[in-house]
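What follows is a set of structures to go through.
Readers should treat all values here as calculations from the given coordinates under stated rules, not as data from a laboratory. Values in this document were obtained by computation on a predicted structure and should not be read as measured data. Cβ atoms are built from the backbone, for glycine too; each structure is taken alone.
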Structure 1
Amino acid sequence: MSRGLRVSAQVTRFATRLAPEPRRALKRALRELAFERGDILPLEGGLTGYHRLRVGRHRVIFAYASEGALEVLFAGERSLVYEVFEAEFVRRIRSGPARGA
């Protein structure tokens, strides 16, 4: 069964900056992710509730949405993706909407 994918703007921007072959590999991996196939692992610690998809030297962070879709939230180089994702997204999600906005 295929799940819907909601891909963030960050992931789209990241993909457009990749060389052609890594970009194709990322697109293939996302198509397979819709069927929950690929090198997928649940994350731990401060990133509990999120999962990662390994695509060569890149990592894609995603979560299962309540309605069954997959939210593809962040992609980047393996060396930085977890730290950057936690700093930029998880803290923002946990703190709720910005006040006075």
Structure 2
Amino acid sequence: MAYIIWSPRAVADFEEIVEYISSDSEYYALALAKDIFNAIKSLKLFPNSGRIVPEFNRPELRERIYKGYRIIYRIAKERIEIVAIVHHARLLPEENEAGEDS
């Protein structure tokens, strides 16, 4: 089973999403946060369940869509790195931010 790490960008994306929603409803912000965590947690068992990100077309860079958010992640050996969480209407980060090891 793989372990999950979060990039600094993904953490910032997640915090911005929760903060934005909580300005209208703390209840729904918390519910969405829990749901996103559960969607990410399931990647441990099924890392290839997400589709390949079409903009980059690289098999190790995948995404899971959840309630209008694209959870972008990279599979690397025994690790899954959450790279970004982006609303479907927004542009993805550049490839060096979304898919390259630094």
Structure 3
Amino acid sequence: MSIKINKDKCLGCGKCKEICPGNLIYIDKNKKAFIKYPKDCWGCTSCVKECPVHAVDFYLGADIGGMGSLMHTEKNGDILSWIIKKSDGETTRIDINTKESNKY
């Protein structure tokens, strides 16, 4: 499992670097985030959820049924959206109301 960081979108805020439990994300001299050893990524998606500009995508490999799709999140109030871009160009959006999702 791994992430992909789009340097064109990256603001260099460092939020992904701060949240990464494996200390795998670095900021380069141009103030852009990068992952030095993608194969070491645990797949926790913390950085994906933390990025304010959606510059971090999670690679959904064949081993988990993603067949090369990329996923990122977007937050709007209480709604957390998981956006999945399939390799054929199709996009799927899953909206979750974070206030309602854990009511038991």
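Of the structures 1, 2, 3, report the one carrying the highest value of distance in nm of label points 7 Å out along Cα→Cβ at positions 19 and 75. Each step should come with its number before you reach the end.
Values: 1: 1.6; 2: 3.4; 3: 0.7.
Answer by largest value of distance in nm of label points 7 Å out along Cα→Cβ at positions 19 and 75: 2.
Rank structures 1, 2, 3 by distance in nm of label points 7 Å out along Cα→Cβ at positions 27 and 51 and report only the one at the top, that is, the highest.
2
For Cα Rg over 2.2 N^0.38 Å, for residues 35-82 alone, the calculated result is 1.09, so let me know which of 1, 2, 3 that is.
Answer for the origin of the read-out: 1.
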